[in-house]
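Please treat every number below as a calculation from the coordinates, not as lab data. Worth saying up front: this structure is predicted, and the values here are computed from it rather than measured. Cβ atoms are built from the backbone, for glycine too; each structure is taken alone.
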Structure P
Amino acid sequence: MSVTVLSRRGFLDTIFSAGALVLSAPLVSEAASKADAAAWHPSVYLGIETDGTVLIVSHRSEMGTGIRSVLPMLLADELDADWKRVKVEQAIGDTRYGSQNTDGSCSIRDFYDAIREAGASARLMLERAAASKWNVPVGECQVKLHQVVHEKSGKKAGLGELVKLASTQQAPKAAELKFKSPADYRYIGKDTPMIDADDIVTGKGQFGYDAKMPGMLIASIERPPVYGSSVAKVDDTEARKVAGVAQTVTLDKFQPPQMFKQLGGVAVLANSTWAAMQARKKLKVEWTASPNAEYESGAYKSKLAEAARKPQKVVRKVGDVDAALAGAAKTHEAEYYVPLLSHAPMEPPAAVAEFKDGKVVTWAATQNPQAVQEAVSEALGIKKEDVTCHVTLLGGGFGRKSKPDYVVEAALLSKKAGKPVKVVWTREDDIRFDYYHAVAAMYMKAGLDASGKTTGWLQRSVFPTIGSTFNADARYGQEFEMGMGWMDVPFDIPNHRAENGPAQNHVRIGWMRSVANIYHAFAVHSFVDELAHLAGKDPVQYLLSTLGPDRKITIPPEGDLKYWNNTMPQEKYPVDTARLRRVIEIAAEKSGWANKKPGNGRALGIAAHRSFLSYIAAVVEIEMGSDGKIRIPRVDFAVDCGTILHPDRVKSQFEGAGVFGASIARMGEITAANGQIQQSNFHNYPVARMNEAPRETHVHIVPSTDLPAGVGEPGVPPIPPAICNAIYRATGKRVRELPLKRHGLA
């Protein structure tokens with residue numbers, strides 16, 4: 001490998017001082033650089049100043065998950081640095097870091113090895129430096145809490161003292177690295193406070209809406225009410241009369257595919273947010289026609305359901321399902337439906353950008369600064385390297401803020417205005433112009449033998465694919481969507497077929513927290529619960545028997561599908577039914593399932609789902625209020641997500657997943673009429689309030705030495721089916737269509 005020699009200014013936009021040693025395995029060189037230590041920068045994640053300050057770069061975005069703390073903690077622990085002497089800096093968008101997309105619950109999973117290697121490499125080079133300085137065997141030197149110690153002689157040297165000498169050492173090969181044992185961890189596995197916690201709770205944290213540039217204008221944009229329409233005519237006479245308004249700008253409609261391009265519309269630029277918003281109300285805009293004006297939720301739902309009842313494209317096939325169903329003692333079928341959903345983060349999208357001298361600098365609440373670079377450079381016709389994206393804290397993301405259309409708007413408007421422009425989305429903008437989580441219709445049919453065992457299982461799903469955002473002609477579910485709880489159902493059923501049908505999108509479709517697992521888990525785990533009651537069995541025992549013996553499964557995709565399993569190799573992350581069985585048993589035990597029989601309007605419901613390589617079971621307790629609406633006194637999660645780096649963050653993510661899942665189940669629904677979204681704010685797109693969220697959430701973490709897996713998303717999918725399964729046990733009413741408010745239950 002080669003050594004990259006960078007200027008101080010060229011390294012991460014002047015984050016590190018000239019005396020820094022900067023390392024990041026596996027990118028460290030195999031030969032020592034003979035250059036001055038002040039200019040020796042093999043890579044980008046770790047810096048050590050001559051005063052002993054350890055600087056660690058966070059290349060992922062912080063939106064409440066704690067990732068800005070946890071990845072640096074992993075590196076600091078492997079280095080054995082004193083956390084009190086560590087400074088964490090947020091990375092700008094740059095391909096040198098690898099992927100910066102803080103999405104898909106993969107930050108720890110994808111960078112666990114690289115970050116550990118960065119710390120272990122630096123530690124060994126510092127030990128070699130000390131050994132050289134003291135003329136002792138390197139094996140007798142050890143980094144201990146921010147200094148290198150030679151116990152035989154009692155000699156000690158701080159990390160900063162050894163920086164220049166360490167920079168001349170030969171960088172270790174991967175085989176030479178020795179990692180800490182878990183028993184020696186200082187921070188990993190401990191509840192170390194988040195580095196951002198104090199700033200966030202005291203109002204010092206800088207979010208997207210806090211970003212400012214000198215002389216900037218504020219932009220509020222009137223976007224096309226129907227997807228695919230554009231500005232035909234605009235009268236801005238009254239808008240320009242509002243005090244503070246500088247100008248109005250018409251944004252061109254995007255050219256398909258949508259990707260992360262702007263929607264188009266008319267922007268009002270003013271010297272304050274208030275002026276821009278008030279002037280926007282006075283715009284008179286006529287819009288061109290769009291074929292999506294015919295989109296109506298009820299008719300679209302019927303169309304999806306009709307397609308789900310018919311044979312579709314096979315994505316997984318085991319045995320002969322048709323023969324099994326024909327010969328079954330009993331058959332059972334059911335249809336399920338989940339509507340469009342909006343992300344609705346507490347902080348709507350916001351970004352400020354300045355176009356100057358052919359380059360763009362932007363500050364944005366984004367989950368993916370590299371996507372910002374790509375989208376802005378394409379929109380403005382400049383080089384990606386000429387787009388600098390600074391990342392603020394995010395007031396929630398859930399996948400919405402990995403789609404930087406709002407940053408593109410700011411950059412385009414800045415170019416037109418000749419000064420920095422900050423684009424602010426209102427709550428109404430956020431809900432009416434989202435990249436929506438797909439609506440889905442699912443058809444299920446099963447055959448049971450005389451003992452109640454499932455012998456044949458057929459499942460079909462039909463939904464507008466996320467692929468339509470990137471390919472306007474895409475109609476079928478993509479490989480990753482099929483691998484999210486659909487063709488990877490781990491049940492031990494001898495005859496099993498999964499199918500997927502085509503659907504046309506009429507709005508922007510994007511990923512949201514848990515993605516296709518939401519509707520797939522709802523159908524699969526509601527249906528297996530129905531089969532348990534049909535067979536006269538306890539739902540937990542029936543779920544375990546349907547899961548079958550402990551085994552590791554590899555599932556070959558059908559037809560033109562090439563992979564699933566979150567694109568990760570099956571040999572590294574097989575479906576392990578023993579792990580799923582274990583979380584089912586733990587959730588049942590901790591919730592008191594065996595002793596809490598349904599009665600007096602109270603009942604427990606269970607669902608268990610594998611997603612993002614983690615194994616999760618949830619037992620939800622519900623009680624029926626005198627108003628006929630449900631309450632959720634308690635949720636018990638059993639969680640096996642492999643090696644845990646920060647238990648408190650894991651618990652908080654699952655507590656949040658309980659609220660998020662309850663919101664989806666109770667009231668989450670986006671509808672359209674005449675092509676226009678009918679919801680606009682929390683009065684008609686509510687999220688769970690305190691009295692509607694789970695009253696208590698208990699997170700039971702399974703100790704594990706398996707590879708780290710996802711945490712931020714896998715808690716969501718089992719919650720809606722577990723709630724609905726509990727409702728059935730409490731009332732005898734089976735809910736197959738979300739949200740519950742449609743049934744008077746929320």
Structure Q
Amino acid sequence: MPSCGDNYPIVRIACFFVMGICAASACTYVIPSTWLWSVWGILLTSYISMVLALPAQQFYRWRSYVGLIGLSAIFWAGFVCRMQCDSKVEDSLSDHVPHMEAYVAVALETLPKESTKKNCKVAVQQVYTHNSWHNIPQTKVQLRIKNDFTNTIQYGDMYLILGYPHPPAETLNPHTFNYKAFLQREGIYYQQHVSGAALQKISHQPPNTLQHFLYRLRTGCHQALTQHISDLQVKAIVLALVLGIKNELDTTLRDAYAGTGTMHILAVSGLHIGILYAILYFLLYWRRRPIAKPWLRDVFACGIIWLYAAITGLSPSVLRAAAMFSLVSVARLIGKQSHVYNVLATSAIFLLLYQPLLLASVSFQLSYIAVAGIVYLQPKIYDRLQVKNFILRRLWMWTSVSLAAQIAVAPISTYYFNQFPVYFMVANWVVVPAAFLIFSLGVVLLVTSPWSIISLPLSRLLEHIIIGMNKWVMLIHQLPFSTIHMYIAVWQVMICYGILVSALLFLHTRTFKSFILLSILTLTLAIGSIHIAVQRNRQRSIIFYSVSPHTAIAFIDGMYGLLLADKALCEDPKTMNYQLHPSLLARGIDDYQAYSFDEVMGKQHMPWQAYEGMKVGIWQGKKIILIDQALPSYPAGGKKMVVDFLVLEKNCVKSLSQLVDRFEIQTLVIGASNSKQRAQQLANEAKHHQMHYHNLRTQGALEITW
């Protein structure tokens with residue numbers, strides 16, 4: 001098993017550099033830049049001085065301390081890089097946003113008119129406030145454009161945009177994807193929902209000539225690939241697989257590939273770079289007599305790979321693969337033997353020096369963990385079975401690669417995506433070779449696109465292959481238990497990797513210490529999982545969700561879950577899966593009952609009944625009243641009605657004075673379907689009446705557990 005000793009010095013350096021970045025990410029203190037650089041300078045100077053000044057014999061005696069100082073300098077370098085990344089963020093819009101009426105921004109990406117997801121990054125250049133224009137440093141804004149905008153946005157297009165951007169909303173429901181943090185890692189701190197009428201193109205001024213050329217080249221490749229393809233799903237697959245354009249994929253197809261463990265072929269990654277390198281290698285080395293000198297071939301191959309990486313958007317996985325191929329080529333040119341672990345670590349260091357925030361990227365983490373798993377595990381798995389038949393041997397090779405990668409990424413991918421594909425090996429038997437063929441044909445199609453006599457038959461062949469691959473993926477996805485949905489915590493991920501490493505260590509060393517370590521970690525995971533299962537069986541809770549402009553309430557009793565929502569939300573499965581499903585899954589509830597309020601009203605086995613125009617429910621002794629429509633009057637009588645939770649939705653109540661004389665309210669829940677103004681008004685009135693309240697619009701979901 002590889003170690004971080006003398007054979008892999010770069011791995012050791014990378015580990016300490018990454019630990020420095022992680023420490024800086026967890027640090028909540030603001031440390032002046034002068035202090036950061038001063039400490040790093042002292043550590044680096046001390047290390048260099050000791051290396052140069054100490055004689056050989058004394059250096060051997062003090063080598064542990066010298067190494068500790070050197071690793072401390074590397075750790076602090078990672079810390080400084082991460083801290084400096086935060087200090088570069090310049091919020092130049094904060095003073096202007098409250099008064100902005102319009103602004104001028106330049107598009108930072110190309111958005112085709114047929115794109116189903118109309119999100120576009122722009123850089124603000126001027127803002128209009130107080131009847132005058134002001135120049136400001138460029139600040140990125142994420143535009144979310146409505147479907148009424150049907151034009152193509154080109155990189156460098158200048159737009160006059162009415163309105164003003166706002167910071168992304170906080171995550172209001174438990175365990176949902178933190179979109180705000182995701183945008184911040186991309187350097188985006190503002191977003192705006194705009195209609196087509198609010199966008200007016202005024203000029204075309206690309207901020208970067210090279211980037212403009214790459215986007216034009218990408219647009220040309222897009223047209224060349226799809227000019228003879230009419231099927232929308234086929235078009236989406238070929239664009240995703242060859243160019244990394246995934247905004248054409250529909251939800252059903254995306255879920256099928258994700259649920260079968262084959263989504264990796266649709267995200268341009270090391271697989272695609274490897275196929276491209278194999279094609280280039282074949283073209284440059286197919287003759288006995290070399291076409292060109294070795295260094296010229298390597299330079300040409302690296303240039304093509306980096307050009308392709310730039311065209312596809314420079315995703316973390318592509319950057320990792322391109323960097324690794326480049327480092328291997330450089331090592332070969334200078335006559336040095338490169339070890340794959342050192343190459344992998346070196347590429348990670350270069351990328352993190354360029355952008356430390358990449359460490360938090362899911363793509364970055366999955367890419368490096370998968371490659372490390374393949375490099376170490378695949379040969380050992382493959383050697384366990386000797387196959388003489390050529391076809392079966394190739395099939396076993398693909399299986400071993402898929403198995404090694406899945407073993408390596410299973411804990412972290414389950415943590416991020418809350419699912420595990422059961423039939424991933426069977427799915428990859430067809431998908432991986434099909435992806436190799438599709439990518440190769442796609443490259444040939446790009447080259448031969450001007451000649452219809454060649455490109456048309458190639459497009460038809462691509463269509464048939466992709467349709468067959470899609471049918472295979474859908475077939476696997478529809479099998480019983482094809483996907484296991486589960487939720488695991490960070491501590492479980494860490495213990496799972498500890499078990500994996502200790503198991504590999506035991507198989508490598510066969511020592512009693514490694515066996516004890518493996519046993520302790522396995523026992524810890526088992527006890528922790530049993531404790532969680534016992535807690536889940538005893539759980540009793542009600543969750544009031546914040547899903548503007550909808551109403552949703554979940555009732556949990558042990559492993560039973562009941563979700564009630566308004567009809568519009570029930571007919572929107574995407575929002576249900578994104579906003580509500582993760583919180584239930586985190587409580588061990590994957591299979592739950594979901595109904596609209598109208599469906600359950602009056603049914604005896606449901607906790608909701610109609611009472612004088614209100615919706616009244618009782619769950620585990622808790623009384624809930626939901627008012628989501630204007631009522632002419634409220635229950636009369638001398639005695640107040642005791643209510644544990646009174647939920648107000650859809651601006652139906654103008655003032656709490658209508659309610660305080662009729663209800664004894666334990667907790668007032670101000671729903672997310674109320675307007676901001678009405679929700680704030682109700683909150684102020686609740687304070688005046690000294691009433692306990694919860695505003696779902698501003699405070700997020702409310703969970704009551706007992």
Among P, Q, structure where distance in nm of label points 7 Å out along Cα→Cβ at positions 112 and 200 as derived comes to 3.0:
Q
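From P, Q, which structure was FRET efficiency 1/(1 + (r/R0)^6) of positions 328 and 496 (r between Cβ atoms, R0 = 35 Å, to 0.05) = 1.00 calculated on?
Values: P: 1.00; Q: 0.65.
Label of the source structure: P.
Once volume of the Cα convex hull per residue in Å³, for residues 208-247 alone is calculated for every structure in P, Q, which label goes with the largest value?
Details: P: 122; Q: 59.
Sorting by volume of the Cα convex hull per residue in Å³, for residues 208-247 alone in descending order puts P first.
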Rg and Dmax of the Cα atoms in Å gets 27.5, 84 when computed on, of labels P, Q, structure P
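Given 0.05 as the derived value for FRET efficiency 1/(1 + (r/R0)^6) of positions 168 and 592 (r between Cβ atoms, R0 = 41 Å, to 0.05), which of the supplied structures P, Q does it correspond to?
Values: P: 0.05; Q: 0.90.
Considering all the candidates, the number was obtained from P.
For which of P, Q does mean count of other Cβ atoms within 10 Å over residues 216-223, calculated from the coordinates, equal 15.9?
Considering all the candidates, the number was obtained from Q.
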Across P, Q, mean count of other Cβ atoms within 10 Å over residues 128-135 reaches its greatest value in structure P
With mean count of other Cβ atoms within 10 Å over residues 448-455 computed per structure, which member of P, Q shows the largest figure?
P
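Quick check: 9 is what I get for relative contact order in percent (Cα under 8 Å, 6 or more apart), calculated from one of P, Q. Which structure matches? Mind showing how you got there, number by number?
Working: P: 13; Q: 9.
Of the options listed, only Q reproduces it.
Looking at structures P, Q, which one was helix-only ellipticity at 222 nm (-39500 (n - 2.57) for each DSSP H run of 4 or more, over all residues; to 500) calculated from, given that it came out as -17000?
This value belongs to structure Q.
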